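Just so you know, all these numbers are worked out from the coordinates, no wet-lab data involved. Worth saying up front: this structure is predicted, and the values here are computed from it rather than measured.
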Structure I
Amino acid sequence: MSTTYHHGDLPGALVGAAVEILDEEGGATDLSLRAVARRAGVSTAAPYRHFPDRGALISAVAAVGYRELAAALTAASPAPSGPDDLADIAIAYVDFALQRTGLFRAMFAEPCGTDPDRVEAVDLIKAYLTGLIGQTLQGAASDSEDTATAVWALVHGLAFLHLDGKLDASSPEEVHRRVRATVTAALGIAQA
């Protein structure tokens, strides 16, 4: 007699298993549906009932990551009002990348899918960043979307420079110092 294991929420269990693997291994390149199925305790065919391919699973995982990133950014400065708060949020972004490396790489280094949850999560991050710029930088309201893209690109670049060992990530203090100094310098140039 064979016993099968049934999940009440198999898609959620699979996404959770994938996030666990990413957190443990630090990269998305080797993530497979087979490994995720094993971690979730289901047959290797079970994931295909909910995710037609690896890309669909990664897209669902990325949606979770974007929501978690948004929560981390909001927690860093719940009521941002100036450049110092913007630097705190930038630090939270880089910290998220360094602490959740596998998830972060899955969010940004994998091709973007059209999963509605992922699209919505990315749109929420974009709206948050655009609103943040309007709240924290005087005079940026008229071009806050472009300014938000510039700031996001700067901070995102800092995250990957730290992840890839191009900048010193040996201590949180050094990372925080570097991110704060870089954001402050960039804002000084923009206001000059």
Structure II
Amino acid sequence: MSEKDSNTTQLSFPVSESRDHIQGPLSAAVTLVEYGDYECPYCAQAYLIVKEIQERLGNKVRFVFRNFPLTNLRPHAYQSALAVETAAAQGKFWEMYDFIFKHGQSLTDDNLKLSAAKLGLNVNKFDLEFRDRAYSRHVDEDIQSGAESGVTKTPTFFINGDRYDDSWDLDSLFSALDEASVFSWRETNQ
């Protein structure tokens, strides 16, 4: 395997408290990073699986979501990612993330703005920042980090920085995360 090939199985941009959206304790034994697309039906399935895993593993796992809109397949994917980042500026990333995945794939600009209102965001500020693409840099950085990490489809997962290429059904992904958390615990306690 060439050096370039080996780099594409590792997360190119490490998880950062200052830029990433993180659920779970920073001290968690395992970190799951997902590159996803809000309009992707597979990401909608993965959303439910990740929620179940978070419930089962509790404080053993921290979850990071990064935007990877596949605009060649889903024409409104970038706008959806932009809307979530715009909501994040008002402290509502996870609320918008949940809302979009729970309410389907019909994500027009008008629906995204209605979602902001339903979440209690300052709608005028949201509309202005969304229209001006104020947070496009964040989305673009996610896309770049995904591409540099070898992401070509959604969802793509990384466990403790290593790309996870096996099945991401509930049992398989849970087992991989549980194994990684046990391995991490052993490493830190030896």
Structure III
Amino acid sequence: MLRLKLPTDPRWVNIAEDNLEEILTDHAFCEQKAASAAVSFIVTYPEHTDLVEAMAALVREEMEHFQRVHAHIVNRGWTLGRERKDNYVNDLRQFFAGGADRKRNLINRLLLAAMIEARSCERFRVLSINIKDKELKEFYHELMVSEATHYTMFLKFARKYGNSFMDVDALWHEFLTYEGEVIARYGNKEHIHG
């Protein structure tokens, strides 16, 4: 379903398990950034009522996920660390040419969000299958399902708003290839996209 070009090596879970505090902190900030991105869609594109409504619901869901990840951190006797830079996301942004017009920029942002959700979904699946911690195994399985719905939602909106003036699926396929090249440089850190 995700059609990602390069699957995560299951051994990445060993890196994550060696420092659960770090992976949970990174994950918490991924959820916070997802909520912020949803707010940004509302602020930038208020004329798209269905997008605004979907993003308002997404903000609530992502912040609820943040709270749940934070609870896992606190329940283990840790505190939330500082935000981590997400080099993976910054690398993905390089795919889209700067200076796009407003309509094309919306499609680019929707496809970027879809890709981040797709890779997060895939990483959560790897965690849910391979992590030894039973509580986190169940947690990541549940979040994997949620991320899959986010991925399809963003892709659906990109097609809805973009297909009248561009070939969204062709751009998406190019982006999938690019993402495969980007993610090949990652997978050796205890970060969700690391």
Among I, II, III, structure where mean projected area of the Cα convex hull in nm², for residues 92-131 alone as derived comes to 3.1: I
Here helix-only ellipticity at 222 nm (-39500 (n - 2.57) for each DSSP H run of 4 or more, over all residues; to 500) has been calculated and equals -25000, so which of I, II, III was it run on? III
